[in-house]
Structure P
Amino acid sequence: MSKASIVVYGADVVCASCVNAPSSKDTYEWLQAILGRKYTDLEFEYTYIDFFKQTENLTDHDLQFIERINEDELFYPLVTINDEYVADGFIQLKHITRFIDEHVAIEQ
């Protein structure tokens, strides 16, 4: 069974550029619900990082993404799969599933 580590970087406050989009936490929960149903043959590990509150036990990789969010290079929520950038801002399912189909599901 293939595995994928999904990390959602976000905050309680909705991104100013993402008005009317779901919150970061809602995106995190939505991904858990929908990906588990769509990819029954894959194992997912989900992590939510609130970059305003969570400052301990972060990897250099996490810190680089958080720095890019803080510098407005990327928006939140930001989604990575297996440490690779997938999408940021208004998250659309097609970007997530395309990445999984091309990079994770083929490893089976």
Structure Q
Amino acid sequence: MATLTKRYYNAMSVVIRQSELRNDNAAVMRRVANGESFVVTVNGRPVADVVPHRRETGRRRFLPVAEAAAAFAAEPVHDPAGWRTDLAAADEFHGLDVPTDPFERRSR
């Protein structure tokens, strides 16, 4: 198995032996139901992924690049000068936003 693939399995899933799955099936299934994923190995070789079931919601998980580009192209053109003017007007009306540290100790 390629190094990158091994890193992916180690980062994204818990690796368990087939015997662990057999002996602790109920516990593994509870963890899967809570969102965890497992890679099951036989003799140290990955053979199966045990992952939570994903119901078909009718919504796509990924958006084709052409659709994303079309959606962004339909957005209004940004006007940085107008944005700065609006911020200046808001600061004039509400006062400046001066960040403060809520954990800073005040001298008495």
Given 16.7 for mean projected area of the Cα convex hull in nm², calculated: source structure among P, Q: Q
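The value 0.85 for FRET efficiency 1/(1 + (r/R0)^6) of positions 72 and 96 (r between Cβ atoms, R0 = 30 Å, to 0.05) was derived from one model only; which of P, Q is it? Walk me through the intermediate numbers first.
On the way: P: 0.85; Q: 0.35.
The structure behind it is P.
Between P, Q, which one scores greatest on distance in nm of label points 7 Å out along Cα→Cβ at positions 16 and 40? Walk me through the numbers on the way to the answer.
Details: P: 4.6; Q: 1.0.
That would be structure P.
A value of -9000 was derived for helix-only ellipticity at 222 nm (-39500 (n - 2.57) for each DSSP H run of 4 or more, over all residues; to 500); which structure in P, Q was it taken from?
It must be structure P, since only it matches.
Any idea which of P, Q comes out highest on relative contact order in percent (Cα under 8 Å, 6 or more apart)? Write down the numbers at each step before the final one.
Working: P: 38; Q: 16.
Top value of relative contact order in percent (Cα under 8 Å, 6 or more apart), among P, Q, belongs to structure P.
Values in this text are rule-based calculations from the coordinates and carry no lab data. Here the structure is a predicted model, which is why all the values come from computation and not from measurement. Cβ atoms are built from the backbone, for glycine too; each structure is taken alone.
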